[in-house]
Structure I
Amino acid sequence: MIKSSIRASMRPQRGSDVHPLKWAFEQGSALGFDGLELCTHAGRWGQFSTWMTPEIRQGIKELAQQYNMAVFSLSTDWAWEYAIFFPNYKDWKKGVEFMAEDAKLAKELGAHTILLHFGDAKGTWDEAKALLKDVAQAGEEYGVRFGFEANIWANTTGFGGMDSLIRMVDEIGSPYFGVYLHTAWPRGQGRGGGFPLHEEIEMCGERLVQAMHSSSLVDGRVEIDWPKAFAAMKKYFPNGAYTFEVSWDTVAESKKVLDEMLAKYW
């Protein structure tokens with residue numbers, strides 16, 4: 001069965017010995033989540049993976065065990081800042097090295113998936129392809145699968161929507177690079193999330209990585225045919241992490257919807 005997850009970032013406090021991710025495990029456990037998606041940010045206090053000390057890494061593993069939760073995925077949120085200083089793909093060699101560091105961290109924490117993107121950077125198809133081949137190689141080295149988030153691809157690369165991302169995945173031809181979905185129908189119509197969830201899952205098939213984002217399920221912006229979506233998930237996302245990109249203050253209502261649909265249709 002799919003797992004429930006929520007995005008979380010480090011919250012370091014100067015002068016405090018409390019682990020900067022403890023808050024997320026405490027609150028996530030109380031809300032009944034199975035695990036987290038760890039967002040890596042630029043800068044020391046954002047706990048960019050290259051700054052993350054062995055003590056911080058070990059602390060995450062201990063918290064996961066203590067609260068019986070997992071870190072299913074990482075999200076390369078630092079790429080937005082990186083793209084400000086390096087807006088062209090030709091200057092992303094170091095950025096790909098940082099993604100390899102994230103893959104190393106993911107392996108250490110037991111995460112199976114990394115969400116990637118290039119922020120607002122631009123370049124040619126072949127430049128993007130070369131970078132993504134190196135990303136896939138890093139994934140293979142550490143046994144972690146990278147997924148390019150579909151709506152970010154459509155909104156930033158200039159290459160087109162889901163069809164073009166699927167084409168890129170096929171050209172890369174690596175099991176360590178795929179598509180990371182975000183439930184965005186009908187709000188995302190015409191963009192990366194331009195189709196109902198069950199159709200996107202079927203379009204991606206085996207290209208689908210085992211984590212996906214969900215917007216709020218209670219504000220009317222997302223429509224999901226749950227029986228059809230779950231039927232598709234059972235084929236291509238059977239143990240994946242359904243990850244809420246929703247405010248922690250309001251996510252309880254959305255998680256309740258997911259739990260009810262799982263109980264009714266899974």
Structure II
Amino acid sequence: MSRIYFHSKSSETEVLGMERAYCGCMISDIGLSILNLENSYDLIIPLLHPDHYIRDILRKNPPVVKKEVIRQIETAIRVSFGDEKLLILDDKPIVLWHLMLNTVLSMGSDTLRFIARLHAQCEIHSYVRGKNRNWLADIIERGREEDILRDNVGWEDTIEMLRSDNKETVVLSYSVCDSFPNGSVADWDPSIDPEYDEPNWDEWYDLSDKKKWNLGLRGLLKNGHSLLEWKPENWADVRFGEDGMTVFKLKKILMERTKNELV
């Protein structure tokens with residue numbers, strides 16, 4: 001089973017990977033419930049990419065079409081983790097992954113923001129500095145008290161670990177992807193193996209754990225995107241994508257344009 005890891009220089013905890021899947025489903029459920037395709041169908045359909053296979057479904061018998069199209073759009077949104085060209089607004093694709101994440105991020109609950117950031121960023125090594133470890137522990141603890149974050153998946157150990165120190169940075173990773181630290185995030189260059197005339201990446205594993213951690217953290221802090229850091233100063237403001245699009249904003253834009261067309 002997969003795991004979400006919380007690493008520090010001196011300790012490590014793990015949260016069962018099924019909790020990430022649960023968070024992903026919750027994000028989609030919330031976003032889709034607000035999009036409410038049953039009611040916003042006539043607003044969304046014009047945004048369908050002209051070459052998308054769902055356009056073929058629209059040519060079928062109308063009584064069957066609406067339910068099937070809704071099902072197909074919802075499925076596409078649930079499985080989209082990239083720039084799939086399902087919906088186009090002003091000649092630009094709407095990144096569905098960002099749309100769902102930003103919708104949840106905008107809703108005002110620290111627990112929901114944590115769920116969105118965890119799902120989006122655990123595998124690319126989001127991190128929290130030592131001075132903010134108790135702040136993050138408070139958010140996770142509140143999520144447990146509200147029964148949003150679930151029992152017996154590793155949250156209690158993670159809360160305890162976060163509260164155990166206020167100096168060491170804690171970095172996340174996901175077991176299906178590269179762990180932390182690793183040579184790539186450390187921006188570490190191995191020597192060239194003379195026998196094969198290619199980088200000898202095995203040298204990384206010969207380094208001490210302390211050396212690997214120091215190199216990895218230095219590389220992450222130097223080269224990582226600023227949004228990878230979880231901190232109270234901008235916790236409520238972070239959005240993904242250039243326009244920070246949410247379902248709320250999208251529906252507002254479409255309803256205003258429809259209103260203007262009718263005037």
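Structure values in brief
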{"read-out": "Comparison of I, II by relative contact order in percent (Cα under 8 Å, 6 or more apart) - largest value held by", "value": "II"}
{"read-out": "Distance in nm of label points 7 Å out along Cα→Cβ at positions 209 and 233 derived as 1.9 - corresponding label from I, II", "value": "I"}
{"read-out": "For -0.57, -1.10, -1.26 (log10 I(q)/I(0) by the Debye sum over Cα atoms at q = 0.11, 0.15, 0.16 Å⁻¹, calculated) the corresponding structure among I, II", "value": "I"}
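A short reminder: the numbers here are calculations on the coordinates, not readings from a lab. This structure is a prediction, so every number in the text was calculated from the model and none was measured. Cβ atoms are built from the backbone, for glycine too; each structure is taken alone.
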